[in-house]
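Each structure below is given as structure tokens.
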Structure I
Amino acid sequence: MVKYHIDTIPVWDAYNQEDECPLCILEYKCEKEYVDFFLSGSVMEPSTRIDVNRVGFCGNHFKLLYNEKNRLGLALITHTHFKETIENFKKLSKDLGTNRDSSLGSKLGSILPKRMAGSDTALENLLSWLNQHHQSCMICDRLESLLDRYAYTILHLWQKDKEFLKTISNSKGFCLHHFALIMRIASETLSSRTFNEWCEFIIPIQLE
């Protein structure tokens with residue numbers, strides 16, 4: 001049997017719950033831990049504050065942070081994040097519509113229809129930053145990385161641990177979202193032969 005380590009223990013715990021999707025269990029558990037982490041004393045650590053200021057949180061995870069009702073912790077991380085966001089917006093928007101009307105509203109109104117598909121560097125930089133800022137999230141990024149590791153661990157245990165093979169054989173497979181995840185990790189990490197064996201193994205379980 002494969003020795004237990006920091007990644008195999010949570011995977012075994014998730015499978016032992018005998019629920020629908022083990023990766024859903026792991027995602028929910030880790031998401032809660034990250035929400036608690038960012039509202040704890042960690043927000044006072046310089047490296048954490050720098051990352052939060054730069055990346056921020058998506059709407060869903062900001063709502064989860066808000067629902068915890070830790071007003072002081074949330075205020076600490078949002079104040080400096082919003083401050084940095086405003087400063088970045090000022091820097092990136094100051095050259096928009098140079099030599100046009102002084103009103104920012106009229107500037108935006110005059111350039112967007114004409115230059116949206118053009119080569120206006122200032123506009124392209126602003127739109128790129130806005131798009132990245134809208135999609136960035138500290139918790140999403142950490143969850144994605146961690147779930148990739150857990151998916152890899154599941155594949156590793158499937159190959160190396162006979163006891164786990166029995167467990168996953170009797171499981172209910174994965175939700176479609178996490179099935180896509182583990183198939184991506186399988187395609188990236190397994191040999192062609194082993195990947196085919198994995199497909200032959202997991203597809204019937206998914207269809208049961």
Structure II
Amino acid sequence: MSQLNELIEKLEKLENEFLQSSLRIINAGDKKIYSMDLLSTAVNNRALQITKGFVSLARENNYICAVPLIRLQLDNVLRFFATTLVSNYDDLFIHYLEGNPINRYRDSKGNLLTDNYLARSLEKIFPGTLKLYSTTSGYIHLSEKHFFANIKEEDRKIQMAVGASVHNFSESDKTDFVKTMIEVSNLVIIILEQWKHRKEFISKN
């Protein structure tokens with residue numbers, strides 16, 4: 001089995017980790033339910049579905065469609081990380097429920113919770129977040145990355161073609177994409193587990 005396929009299988013196994021994470025969070029703190037339990041469950045479910053989608057697309061060799069899912073997975077990280085920056089996470093939860101955009105909410109220091117601000121804040125804890133945010137955002141909107149995907153590196157020739165597998169991502173590129181998805185997916189769990197620890201602390205005080 002190639003390294004790429006091994007990594008895809010490793011990523012697929014993370015689907016169960018999201019389920020286990022939700023169970024740990026719900027059972028923490030004498031099983032008392034908080035607003036963050038509801039939010040964490042929603043994030044874990046979204047993360048699981050995004051992971052399943054990425055795995056399916058990777059196996060179909062459709063990386064142009066798969067790579068943007070890394071940015072969506074990072075969005076899960078940023079959104080839940082935002083709850084650690086505000087004065088009242090219950091109030092932020094209500095803000096979410098009412099359908100209000102998070103970038104109109106301010107943290108405890110008065111800063112708007114824009115994606116860029118959240119990425120810069122998380123960068124202080126997990127170096128590389130800002131670069132990942134910038135790079136993966138380039139795959140969400142039509143950008144130079146989609147044109148480069150049609151350029152053969154060895155001769156710099158542009159191919160004009162349309163199809164699910166039309167791209168010039170190398171095996172190394174694909175391997176890096178899957179590795180990055182694994183790292184971001186693990187980061188989702190790490191960020192969510194911080195709430196579990198906080199919940200346990202609350203229950204003891």
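A few notes on this one:
- Source structure (of I, II) for Cα Rg over 2.2 N^0.38 Å, computed value 1.13: II
- Value -21500, calculated as helix-only ellipticity at 222 nm (-39500 (n - 2.57) for each DSSP H run of 4 or more, over all residues; to 500), assigned to which of I, II: II
- Among candidates I, II, the computation of distance in nm of label points 7 Å out along Cα→Cβ at positions 121 and 169 that gave 3.1 used structure II.
Where a number appears in this text, it was derived from the coordinates with a stated rule and is not lab data. These figures come from a predicted structure and were not determined experimentally. Cβ atoms are built from the backbone, for glycine too; each structure is taken alone.
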